[in-house]
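Below you'll find a set of structures to go through.
Nothing in this text is a laboratory measurement; each read-out follows from the coordinates by a stated rule. Everything quoted here is computed from the prediction, not taken from an experiment. Cβ atoms are built from the backbone, for glycine too; each structure is taken alone.
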Structure P
Amino acid sequence: MLMGKIVATMKIFPEDIIIGTEELKEAIGKAIPEGSSLYRVDEEPIAFGLVALIAHIMVPETSGDELDKVEEAIRKVKGVSEVEILLLRRI
């Protein structure tokens, strides 16, 4: 059976402005569970020097809990304050 992929677009807020976006991107890429992958990361200025990351993550379309695992893994990354799913699309 051929499985599809889902691209999840997530907005990731850092805890503080002193957290470097490059270090946060690297830590998020390493934290994502096997089978999923970080496709692209954009930066979005919020206010007063705070920059959110807009991460596009490819997730296998399986039983449905893969996305939850990815979100939970990102929340556990040191320096991440909040994660918000903006968009899901099947490819």
Structure Q
Amino acid sequence: MQNSSMVRPIFTVVAITAILLLIPLVAMQFTTEVRWGAEDFLAAGCLLIATGIGIALVARYVKRPAYRVMLMGALVLALALVWAELAVGIFT
């Protein structure tokens, strides 16, 4: 079964995403500086999961190391740009 070979990396991505999303959740309990709503957690979760699955797919299917690095870098850069735009609106 070829599809089951991606179950572990996807589970790992989801687990890491959940751990990362605990950071603002815990911060909200101790300070008023962090104020995330449900839509913020949903957006961040979708961005992190999509990027993580993209990186897992690149790591699995792209054979040339130089291409791997470039594609993973592009995914991380895209995540950073979208995150920054949603956070502070750097393009508008």
Structure R
Amino acid sequence: MAQKRIRVHLMIRGRIGDGWFDVDRRLKLRAGATLGDLITHANEKGIPLSLALEKSPHLSETLMLNGERCPVAEHRDRPLNDGDEIYLLSPLAGG
């Protein structure tokens, strides 16, 4: 019997550290996967989610899950659901 899978939408946009990130991907994870599992899986798929969080630590506090702020440190073990949307958007400044 095949393991049940969920699909989540991951977006990373903006200048983070020295680079520009523009990621818009849908990823399949095992049912019961957590936010921490997503971070690991994204890295395995070549998506620089850990790098983005490392280069701009404030982003780990402003990560959004389904439109709500979801600090990584507090929510690493939070289970994800099919259809969840995770956004990491670097703030823009200008004048």
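Taking relative contact order in percent (Cα under 8 Å, 6 or more apart) as the quantity of interest, name the structure among P, Q, R where it is greatest.
P
Kindly point out which one of P, Q, R the value 13.2, 57 was derived from, the read-out being Rg and Dmax of the Cα atoms in Å.
R
If distance in nm of label points 7 Å out along Cα→Cβ at positions 41 and 65 computes to 1.3, which of P, Q, R did it come from?
The structure behind it is R.
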